[in-house]
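Chemist: Got some structures for you, see below.
Quick note: the coordinates plus some simple rules give every number you see, no bench work behind them. Worth saying up front: this structure is predicted, and the values here are computed from it rather than measured. Cβ atoms are built from the backbone, for glycine too; each structure is taken alone.
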Structure 1
Amino acid sequence: MARIKFTTDSAADVPPALREELDIQVLPFPIAMGDRELADGFDFTPEEFYDMLLAAPQIPTHAALNPYIFTEAFEAAYEAGYTDLIHTSINSKGSATCSNAFQARGDFYRDHPEAEGAFHIHIIDALNYTMGYGWAVVQGAGMAREGAEPREIVDCIQDWVDHVRVIFAPLDLRFAKKSGRVSAAAAFMGEALGLKPVMTFTDGESKILAKVRGERAVIAKLTELCRTERRPGTPYLMIQGNNAGQSEKMLEACRQTLGEEPALSYRIGGVIAINAGPNLIGVIYRV
């Protein structure tokens, strides 16, 4: 009988309650804030980090997860008797983390040839961010509890990340422009005209879907895109940052436009806040 270990990185933004309930191992990105190094998602709550981020004299930085971190996780799972480890990774086009996971897998089998055929390491490149892949990990862990086989779970996670749509609006572009990791935001011109970008990721690359005037129009555009693009009968998730007022308005608009509650409404973590800014709203759904 298969024993499956689920791992992901902290940019997946899996809420602590879910990762604990489903025994999902989250590997935290190290965030350098001044002379301190913090573990993303473990050393602070999202709300605490927003305050630290806004007060910081310089934008904090974060590094990719190195191969050694993955090797430790693979070794521990193997020694614990797991037959499969399913790792779902942050977008390979925005971080070396995914390639480091593949490198560590090769190193692991080189060092443990006896594990070939007995311990299977599956690595999935989400080509996306936040709960765009975190939700797939949660669903996969739930499937494992119901007795699903590893191959079925891997296929389900891959199918989700292949068809997920993450759309969001950074209401304050300072962080996205300074970090440079969200290239479409960095290139956006129009703040002086009161324009806000509605963005997504396609094949791992950031893209502007629309430019709208004013925050009310942002909410209308996000909910309308979800209504028209979402596959019928599938859940949607709502993304929040530090703007409680806009989040409340967004939630009410979703209820009215979509006719149902989100499967999850959550706050972005440290890595996402650094690169997109804490002041954002968004929605995630399957197309």
Structure 2
Amino acid sequence: MAIRIDGKKISQDIKDELKVKTEELKKEGISPCLAVIQVGNDPASTVYVGNKKKACAYIGIDSRAFELPAETTEEELLALIRDLNEDDSVHGILVQLPIPDHMDEKKVIHAISPLKDVDGFHPESVGALSIGEPGFVSCTPAGIIQLLKRTGISIDGKECVIVGRSNIVGKPMSMLLLKENGTVTVCHSHTKNLKEVCRRADILVAAIGKPKFFDESYVKDGAVVIDVGIHRGADNKLCGDVDYDSVEGKVSAITPVPGGVGPMTIAMLMNNCVESAVRMCKS
């Protein structure tokens, strides 16, 4: 019987730990603060921003919401980011993606100070990760590492296969698994014999954005499967990149969708924000 890796519970454990840590910081006069900027009213973004506000409220992090109209100019957004960079009471800055088409996403991400880049998207953050220096790590890959560790799954020496090479998940995931002494293969749309490569994996991370793409023929007996995908099927139910029902009986552990990787992303965002407050106020 496969272990169902419970991201809901593990993320709650992390938030509870952060709540205690935040209470202790406030006794020292340090009050972590996250600024969240949303441009436009994309419904999914509104839900995500709402969930981040709730997590901040639970942990005791001060959240400042900047809800800007879709017609906001790029220069107005960059000016707001500059102001927040210079505000010592703000420890984390997050621009909810996607942003309107008339804005340059790369320019906006680069404008956020690496000291406050709690999403871990800035090139300096990514560079720090690649050479093992302190910095913020993209929240979803950091959450996956916590899922594995807190479920008692060792990464050391394991054959790890990541399918997907995005800047947000695939690439940072590969570096984090390397840091934990995994032997890492990154697959993508040009990979030959994908099924054979996946079947070598002790730990398989599926992050390609195709619903139920990975069935039992892609996994070996006893593998650990981490499903990063999230989709709404024809039956209006959520599913991942992995065909859960097909794979569950063959693997040793698997993340469900929903309730697996998803909750960890916000938990790690909160962790980065608290860590930023510690770094900025105690350095």
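Chemist: When mean count of other Cβ atoms within 10 Å over residues 23-30 is compared over structures 1, 2, which one is greatest?
Modeler: 1
Chemist: From 1, 2, which structure was mean count of other Cβ atoms within 10 Å over residues 55-62 = 19.4 calculated on?
Modeler: Going through each structure in turn, the value belongs to 2.
Chemist: Let me ask something else about it. Identify which of structures 1, 2 gives the largest calculated value of distance in nm of label points 7 Å out along Cα→Cβ at positions 143 and 231.
Modeler: Structure 2 gives the largest value of distance in nm of label points 7 Å out along Cα→Cβ at positions 143 and 231 among 1, 2.
Chemist: Using Cα Rg over 2.2 N^0.38 Å, for residues 63-166 alone for the comparison, can you identify which of 1, 2 gives the largest number?
Modeler: When Cα Rg over 2.2 N^0.38 Å, for residues 63-166 alone is calculated for 1, 2, structure 2 comes out on top.
Chemist: Given a value of 63, 47, 29 for Cα extents along the principal axes in Å, point me to the structure among 1, 2 it was derived from.
Modeler: Computing Cα extents along the principal axes in Å on every structure in 1, 2 gives 63, 47, 29 only for 1.
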